[in-house]
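Next up: some structures, all given as structure tokens.
Rule-based calculations on the coordinates, nothing more; no lab input. All values reported here derive from a predicted model rather than from experimental measurement. Cβ atoms are built from the backbone, for glycine too; each structure is taken alone.
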Structure I
């Protein structure tokens with residue numbers, strides 16, 4: 001679901017049904033971001049290149065999607081699964097209050 005952060009109104013939604021999810025045919029060429037990324041770019045298509053920020057949960061977020069959005073002047077922020085492709089390794093054990101980070105170009109990952 002794509003919703004407005006000020007009003008909370010639903011702007012658009014796509015029911016995720018796995019590989020049969022209906023996405024914009026132009027987005028199907030973006031195989032590198034996977035089906036969940038194609039859902040995000042289909043919903044965000046009218047809002048790209050307008051310096052918006054999108055907040056994603058770990059099901060939809062990936063390093064590849066974040067870089068694609070950044071290339072389209074759209075910021076992204078959210079949780080991410082540590083086993084996603086191209087995800088930097090943050091394996092060190094941390095004590096309470098400690099944090100670790102990795103960055104590459106416009107991307108920043110925090111643990």
Structure II
């Protein structure tokens with residue numbers, strides 16, 4: 001999943017787009033090491049070591065990991081649990097609704 005997220009962040013670097021990670025790892029030091037190891041360059045917030053009972057996941061009704069929400073510019077959840085090409089299509093659709101033509105998706109095999 002991280003390779004696709006990295007490519008999405010890179011592709012949309014100049015677009016009004018933000019990827020935000022929410023983590024419930026048990027240990028904050030281990031989480032920091034993993035973020036570096038996985039080259040996570042986007043914002044990532046610690047939800048505490050409580051799994052889906054943490055404050056962020058509880059408020060957003062997250063019942064398991066990973067849960068993916070794609071929000072529009074008004075903060076409305078428009079897509080849930082889209083991954084890969086479906087995530088690209090969802091984000092591109094929302095950008096087009098804003099009058100922005102997103103950059104093309106590069107072939108991840110190259």
One of I, II was used to calculate helix-only ellipticity at 222 nm (-39500 (n - 2.57) for each DSSP H run of 4 or more, over all residues; to 500), yielding -10500; that structure is II
Relative contact order in percent (Cα under 8 Å, 6 or more apart) derived as 22 - corresponding label from I, II
II
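One of I, II was used to calculate mean count of other Cβ atoms within 10 Å over residues 13-20, giving 9.6; which?
Details: I: 9.6; II: 12.5.
It was calculated from structure I.
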Looking at mean count of other Cβ atoms within 10 Å over residues 45-52, point out which structure of I, II has the largest value.
II
